[in-house]
Each structure stands twice: as structure tokens, then as C-alpha cells.
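Once you scroll down, you'll see the structures, which are given as C-alpha cells.
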Structure 1
Amino acid sequence: MIFSEIILSKLLSRGMREGFSPSFFHFIGAKIDAPLNVMVDTLSATFRRDPFYHKNNTANRYLMRSALHVITEFVENPSCIYRQNRTALASKCLDLIAAFLINLSQAEFIVSDQKKLAETLKSLQNVLENM
């Protein structure tokens, strides 16, 4: 894990713990000039490896909503990424979205908030597939 990923990981945990908006991760990441691909890598690694985010539904959804802000930034401003890097980042985002959708589909019960989250993720997935 590189230094910026460690910082971003701590930001994500702090935001969750302190009850900050899920946009906190992207906002601070942008302020410290963290590249979008590093933000996506951090979110992906945390989601896949940290058992806390698997066992705690609130933390799990917080991470997903934090990722939505980062992925939405990329989808809305793809020109800020070089063409070659854009394809790689889109692929990383698609992988992360697929993992989120699988996780949401395995929930014991689905509430309207989860349905809305899944719909938003699917919408972003469609946009990314057509980039």
C-alpha cells in the first residue's frame, strides 16, 4: 500500500467513524490532489480486504456511497484523465461496481435505500461501459 492509499484509507475510516457525509472522502482526496485511480484502488482494497466493511452494514453502505462520489466525478469529467488511463480507470470502476452489486444482491433483506443505491450503481455501470 502506497503512502497516499494509507492516508485515504484513514480518511475513509475517520469519515465513517465521525459520521461525516460520504462525500468527505472524495472532497478531501481532491484537496490533497489524490489521483482518482488511487482513490478507486483504496476503496476497492478496503471493500475487498477489510472485514469491518463486510460485517458492518452501515460501514459497507458508507463505503459504497463514498465510492459513488469518486466514480461520479470520473464519469462527469472523464477528460481530466488521459485516454489510456481513462480506459484502465473505467475498468477498475466497473470491477468495483460489480462487487458492490453482488454484495447488495446477497443482502438478507432489501430496503428502498439499497434499491436506490443499486439503481444508481447500475446507471453508472452503463455509462462506464459506453466510455
Structure 2
Amino acid sequence: MKPEYKLFGILAVFFFLVATIYGLVTQWDEPVGFVGLYLAGGLGVMIAFYLAKTAAKLPLRPEDDLDGEIEQQAGSYGSFAPYSWWPLWLALSGSIIFLGVAVGIWVAVLGAVFGVFALVGWVFEYYKGEHAH
């Protein structure tokens, strides 16, 4: 986790620097911009602190080892259904929901109904049909 907390630490320093420059350029008259940037820097500090503390407690990960080999990364990456159509229908219903935000709430409700159907189909894909267990 060393690269992660270094990244968020660098982001925190960047946001603090940009917030100070922004405040100086606007002569501290615009209260939202520099406060938001300081808050973003504070969030970076909190995340970097959490990741540094977590990295100190955990053993070294294979991807943190400079001499590491690919086969050191063990474990299952999950179970995937390569011929499943359900993610497509779920993505399309999500698109209809977001379209409904712009067009009208009734379109979003229609997309939500299709979304529930697609989500249930995807969840129960292995319980019925060709891939049933």
C-alpha cells in the first residue's frame, strides 16, 4: 500500500498548494473555491493516513515487491459467466434511468422496473436454465 498512501499524500499537498494560490489570486474574497480545495486536501491527508496505518499492519503485498513474480499473486479472481446477457440489460436499464432524469421521471421509473428485472435475472442466472447448479 506504499504507492497508494504516497499518491494521496502528493494529492493532499497539491490541493493545499492550489488552494493557497487560488486564495491569493482571488484575494480570499471567493469563499467557496479555496475552502473546497482545502477540504479536498484534508480528505487526501485522511486517506493517506488511513492507508499508511493499514500498510503498517499488513504484510507486504506481491505487487509491492520489486523482485516479485506474476505467480506470487494467488487467489481466485471470481466466477464469471462469459455468455451472460444480463449485464447488458442491466446497463441498458441504467441508461434509461439516467435518461429519465433528463426527460421525465416516468422514464426513470420504467428503467427502474427493467433494472429490477435484469438484476434479478443476473443474480439468479446460475439457478435456472443452462448454467443451473
Structure 3
Amino acid sequence: MVDLIPPGERHYAVAGAKVIEQAADAIRNAKRPLLLIGAGANRKEARRAISECIARIGVPFCNTQMGKGVVDESSNYFLGTAALSDKDYMHDYVKRADLIVNIGHDVVEKPPFFMEHGGTRVIHINYKSAQVDRSISPR
């Protein structure tokens, strides 16, 4: 008989109350916010919460190719899917956004922008911590 290995503990990223309030303030004060929805947002409760947020505050959103289907793309606030091209209206909005809220984005997905210190402010929301390097530096 073979002994089974017990399942390991799962650890999820949890933001503190102060960080959540700072993110909420940034979203409230943004003039041109943008939600970027990635594959990690494809969770039942997350899909519902994101859809309600978009409808309630009227925020434009786009998705990555792996984030397609998370939110109804027939919404008037849907800008498009981030693809390999960069000279379209969706990427133009990305460049004009003063705040990008990355929801469920994973580093395996092609981002429609590169983060720079002093550039557009980025908030990372996911069930796991952001992987930070020279090109990804969310606040």
C-alpha cells in the first residue's frame, strides 16, 4: 500500500484594509480609468463582481486574449481585446488612461502596455501576488 501525500496548504494574496482604501481612492479620483481583465479573473464570484463594478461606475474595460469571456463583451464599456497589434483604438485608450486596474493578469499573457516608474498608475488585483520585475511594477 502506498501512502498518499497530503494536500498542501493554499496561500492567497490578501491586501490589507489600508491598501484597499488607497486603491478605492485611486479609482474614485481617476479621470480615465481602465480595467484590464486577464485569465485569473475567470472565477465565478470575480466575474459577477467585475460585471457589477463596470455597470455601477461605468468604467471602460478591455481583456487579454486569455481573459476573453470573463465579462460580457456586448457591454457599451467594452473596448476590445489586447492583441499583438498596438495601433488601434483600444491601445490608444490604454495610452490615455490615467489608471489601469489589472484584474487577474498573469505574466504569461501579453500585456497591452509596459509599466514604467513614473508612468500610468497600475493597481494589480488577483488571487496571487503580482510578479514584479523591471517591466511590471504595479502599485
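No lab work stands behind these numbers, since they all come straight from the coordinates. Here the structure is a predicted model, which means the values were calculated and not measured. Cβ atoms are built from the backbone, for glycine too; each structure is taken alone.
From which structure (1, 2, 3) was helix-only ellipticity at 222 nm (-39500 (n - 2.57) for each DSSP H run of 4 or more, over all residues; to 500) calculated, if the value obtained is -26000?
Traced to structure 1.
Tell me which structure, out of 1, 2, 3, gives 19.9 once Kirkwood radius over Cα pairs in Å is calculated.
The correct label is 2.
Next question, about the same structure. When FRET efficiency 1/(1 + (r/R0)^6) of positions 4 and 52 (r between Cβ atoms, R0 = 25 Å, to 0.05) is calculated, the result is 0.75; to which of the structures 1, 2, 3 does this value belong?
Derived from the structure labelled 1.
Taking Rg/Rh (Cα atoms, Kirkwood Rh), for residues 28-91 alone as the criterion, which structure among 1, 2, 3 has the greatest value?
Answer by largest value of Rg/Rh (Cα atoms, Kirkwood Rh), for residues 28-91 alone: 2.
For relative contact order in percent (Cα under 8 Å, 6 or more apart), which of the structures 1, 2, 3 scores highest?
Max of relative contact order in percent (Cα under 8 Å, 6 or more apart): 3.
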